[in-house]
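Every number here is computed from the coordinates shown, using simple stated rules; none is lab data. Nothing here was measured: the structure is a model prediction, and the numbers come from that model. Cβ atoms are built from the backbone, for glycine too; each structure is taken alone.
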Structure P
Amino acid sequence: MRFISRRTVVQTAGLALAAPAIIGRAQAQTRSMKMTLADTVGSPVYPICQRFAANVKQRTNGAIDIQVYGAGQLGSQTNALTSLQTGIIDFVAHTSGFLETIFPQVSVLDLPFVFRDAATAERVLDGPIGDTLFARFPDRGMYGLCWGHWGWRPISTGAAHPVPNPSDMNGVKIRIQPGAIYAETYRMVGAIPVSIDISEAYLAMSQGAVGAVELPFVSMVANKFQEVVKSTTETNFVYNAGALMVAKRRFDGLPAEQQAAIKAAAHDMSLDWRKSVAEATVQAEGVMKAAGVVIVPADIPAYEKATRPIYDKFRPIIGPELVDAVLKQTGA
């Protein structure tokens with residue numbers, strides 16, 4: 001019979017008692033991550049991001065806990081991308097207009113009237129062109145996870161008269177999001193574009209610093225613009241694509257199974273994003289009308305003609321092959 005010393009018994013018992021605590025600590029370890037978006041918490045994209053976070057948490061059995069913040073809560077819209085590149089913020093859902101400041105090729109998505117409808121835009125974004133654009137992201141410290149939609153962008157003015165014709169925009173100071181192609185689009189119709197963060201746009205409009213904004217219906221209602229605008233013209237220059245991105249250094253440090261879980265949740269978010277924004281757009285338009293905002297159609301052929309020179313101007317910036325590939329699929 002083997003003799004077991006008292007010391008061995010004590011050591012074994014100590015390990016047995018410590019084991020549950022060690023296992024408990026291992027199970028309790030959770031990666032806390034931050035996520036922000038290009039609009040306030042009133043935007044329908046905010047709960048979409050929250051659902052993405054919940055999906056990731058479920059798929060990783062609680063190992064990843066993502067906290068979602070609205071625009072302005074973790075810095076400006078522009079700073080969000082800088083923070084993503086440095087790993088200060090882990091996830092960002094942003095619009096193509098802001099992405100253009102880092103990736104000029106993304107401006108192909110914002111060529112005026114390049115997309116006739118949402119189905120065409122989604123086909124382009126979910127195919128080789130969307131993959132080609134995302135392939136550039138790692139070089140700037142981020143990965144693209146999925147493409148989404150922020151809503152078509154009409155023009156809303158603080159004056160009672162709408163702007164159905166390009167000539168109506170002459171001399172109008174309009175708030176835009178960053179992106180050279182956005183600025184040039186409005187210059188083409190004689191407007192004066194001013195880049196202002198979404199968190200400051202309402203004040204700028206209410207104080208008369210700008211006379212118009214180009215925001216999706218969902219963003220206008222989320223930021224209470226129905227209180228300060230009187231007319232909206234459905235110019236809808238752009239589909240207003242968006243992207244969900246993750247910081248490269250943060251993502252690379254995750255186990256493979258957690259990376260796979262995030263990618264799967266991002267796929268789910270893309271479908272949710274598009275569907276929910278489309279539904280919210282209809283509701284937001286109703287809110288605008290109920291608030292007394294006059295909504296009118298635009299002379300699209302006239303606006304197309306006025307802005308068409310942008311294609312030639314940005315062709316060398318975007319790349320001729322990429323422009324031709326998009327035009328081949330959209331027929332624009």
Structure Q
Amino acid sequence: MRLTRSLEERLVALYRQTKVVGGVFRSLGQEADAVGSTYALEARDVMSPLIRNLGSMLVKGAAPVDVLRQYMAKGNSPTRGRELGLHFGDISRGMLGYISPLGDMVCVMAGVTLSFKMRGEDRVGLVYAGDGATSTGAFHEGINLAAVQRCPLVVVVESNRYAYSTPTDKQTAAKQMVDKAIGYGIAGEQADGNDILAVYDATKRAVDRARQGGGVSLVELLTYRRKGHAEHDSQSYVPNGEIEWWEANNDPVDRYVKVLRETVAVQDEELVAIDARVRLEVDSATDLAEQSPPPEPSDALEGMYAIPARETPLWFREGNAPAVMHNERPDGWGTAPAVAANES
């Protein structure tokens with residue numbers, strides 16, 4: 001959670017320096033959702049994040065330097081500058097990149113987990129959706145199909161009270177998202193999304209249920225988004241004092257630190273050491289990202305047709321080995337074929 005928050009803070013600083021291309025979508029106040037739920041998965045399981053699930057991607061092994069390169073559209077970013085934000089994945093780590101239309105990844109993950117069932121694989125899929133996404137057709141179709149087919153799927157609904165600027169009670173008549181599980185005939189779990197241990201427990205029950213053949217579960221995590229939809233959002237639609245109350249009384253990092261102090265007597269020096277380690281990691285990643293080159297113009301032509309895929313993805317890390325750079329390719333691969341003068 002500390003790494004998630006610090007990395008997002010750095011992204012905001014870079015955004016204000018106009019070094020980030022596109023928007024920054026923070027998860028301030030709901031970091032426990034992403035981190036606690038992803039820790040409930042096994043390494044062989046597959047997770048599909050959303051725009052506010054940086055913590056999930058870090059748990060799955062995404063490197064902070066690659067996140068920064070991606071936001072800055074660098075040539076050695078996971079998508080080589082073709083995509084922005086958290087629009088990237090790593091199948092080898094069980095991380096399926098998301099697509100922008102919110103709710104659509106529920107359909108995708110229904111298909112992914114149906115393939116697990118058909119192949120008899122001991123794997124579970126987890127997909128995230130916001131409370132607003134539960135009102136989309138894609139969400140309904142995806143979760144309904146997965147329910148009928150009893151796919152090993154966990155659908156995590158992050159109820160953060162706003163679908164962009166629309167309060168929950170203005171976009172659905174349901175009193176709570178977990179009630180929607182009844183209509184699909186699936187199991188429902190609800191947990192305090194700002195309590196990372198409660199998040200883990202609820203998600204772990206759903207993951208275990210899916211792995212044991214119990215089908216789909218809908219896990220509602222009750223939380224609050226303390227920043228706007230993105231950095232450009234002024235949050236003028238939020239009632240006065242609401243954000244300040246959540247910050248003072250229900251911050252997930254503060255709550256977990258309190259638990260650690262009370263249950264395992266964690267000492268101040270241990271917390272300071274964690275903060276120092278996180279700060280060093282973010283600083284080092286920032287230096288590397290800022291030194292990274294922009295995309296090569298000719299690189300836009302790669303991978304468009306039947307060119308063989310890379311043997312090693314850009315974002316893959318083997319120990320401390322450096323990332324595979326965009327210009328490190330087999331002889332002849334990626335080079336445009338000669339075109340005769342009379343060809344068009």
Structures P, Q compared on volume of the Cα convex hull per residue in Å³, for residues 222-269 alone: the greatest is P
From the coordinates of one of P, Q, Cα extents along the principal axes in Å came out at 102, 44, 29; that one is structure P
Working back from -15000 (helix-only ellipticity at 222 nm (-39500 (n - 2.57) for each DSSP H run of 4 or more, over all residues; to 500), computed), options P, Q, answer is structure P
Value 25.4, calculated as mean count of other Cβ atoms within 10 Å over residues 94-101 from one of P, Q, is from structure P
If you rank structures P, Q by relative contact order in percent (Cα under 8 Å, 6 or more apart), the highest one is P
